[in-house]
Structure I
Amino acid sequence: MQDIQQFIRDIPDFPKPGIVFKDITPLLINGKAFHRAIDLMAEHYQGKKIDQVVCVEARGFILGAPLAYKLGAGIVPVRKPGKLPHETIQTTYELEYGTDTLEIHKDSIPAGGRVLVADDVLATGGTAEGVLKLVEQLRGEIVGVAFLIELGFLKGRDKLKGQDVFSLIKY
């Protein structure tokens, strides 16, 4: 993954002191690198009959939409409170630097729908764990959880036990 990893830059002390933010912007602005990253992520899930890719606001949208397209699936947005116009359910979860809340439309995943959750970074696992709870509440079948980047030293994978977790780049 060295060809992809070279397009990830570190931003120290963002969003607060002590955090080293993995900035994917250089990857996103390089068409060939971005295309390769999406292709590699989609390759892992080919043939798994995914109905929908659940995309986490905001960078998850950027990765999830082309991933869904490659897999022939729909997308389901998971957003911050007050951003979705129809009836929602919500979850509050822990981040490595605080807490946050996300919502999903109540009617976005049919019972038994085969779902892939996609986001940019697996850090402490709080966001992904929260999204999985939302999908489970709607009785979706979780096929996998896909990330562009995994920060292994934060042990987020531990919160996703029993799931098919795929990370393209690991730190």
Structure II
Amino acid sequence: MSPEYRVILERMRSSAGVVRRAVEAAPPGRFGQPPRKGEWSALETLTHLRDVVVHVYGLRIRRLLYEEAPVFADFDEEDYRRASLARGETVGSLLDTIVAEHEQLARLLQALPDANWSRQGRHPSLGVMSIEFLARRVGEHAEEHAAQIVEATGIGAGGARAGD
């Protein structure tokens, strides 16, 4: 495996730790409270993060491992997040799933021949996506949302990046 792909896998794994530390440092009573009107609470952010890593990045990467040039469906983030929140999943359960999915994806990609990292699928409106692109997004997305969890729970920025 090339050093570049090793770095992607390490970031995938380490970003799950960044999310874990943000969640563990947060006061439990702050997860359901948005930091400002119209913004997501830490619970909403964590729910979104889990839904995206499982149903978007994870599913698309797995399809690229086994299918030739798949066409990816749209992901209705708002409906998924709303349905997930309605189920009343705990912060701990959401976090466990995020960490496990990051690790599972890293394990799947660990044995991937370098030439296969460029395997591509297509999203009707977002265009071409490769395994490499999606794998990079797993780590980036987790770090972005860990920063939002830090902000939403008021535990301080600590050098985390904001945004999504």
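Nothing in this text is a laboratory measurement; each read-out follows from the coordinates by a stated rule. Just so you know, these numbers come straight off a predicted model, no measurement behind them. Cβ atoms are built from the backbone, for glycine too; each structure is taken alone.
Say we calculate distance in nm of label points 7 Å out along Cα→Cβ at positions 14 and 110 for every structure; which of I, II gives the highest result?
I
Of structures I, II, which gives -8000 when helix-only ellipticity at 222 nm (-39500 (n - 2.57) for each DSSP H run of 4 or more, over all residues; to 500) is computed from the coordinates? Walk me through the numbers before you get to the answer.
Working: I: -8000; II: -19000.
Source structure for this number: I.
Given a value of 17.4 for mean count of other Cβ atoms within 10 Å over residues 6-13, point me to the structure among I, II it was derived from. The partial results should precede the final answer.
Numbers: I: 13.1; II: 17.4.
It traces back to II.
If you work out Cα Rg over 2.2 N^0.38 Å for I, II, which one comes out largest?
Comparing I, II by Cα Rg over 2.2 N^0.38 Å, the maximum is at II.
Comparing I, II, where is relative contact order in percent (Cα under 8 Å, 6 or more apart) highest? Please list the in-between numbers first.
Values: I: 18; II: 40.
The maximum falls on structure II.
For which of I, II does distance in nm of label points 7 Å out along Cα→Cβ at positions 22 and 102, calculated from the coordinates, equal 1.6?
I
Using the calculated result 15.4 for mean count of other Cβ atoms within 10 Å over residues 30-37, pick out the matching structure from I, II.
Details: I: 15.4; II: 12.9.
Derived from I, not from the others.
With Cα extents along the principal axes in Å, for residues 46-117 alone coming out at 37, 26, 19, pick the structure among I, II it was computed from.
Working: I: 37, 26, 19; II: 41, 25, 12.
Label of the originating structure: I.
Consider the structures I, II: one of them gives 12.7, 33 for Rg and Dmax of the Cα atoms in Å, for residues 94-133 alone as calculated from the coordinates. Say which.
II
For FRET efficiency 1/(1 + (r/R0)^6) of positions 38 and 70 (r between Cβ atoms, R0 = 35 Å, to 0.05), the calculated result is 0.50, so let me know which of I, II that is.
It traces back to II.
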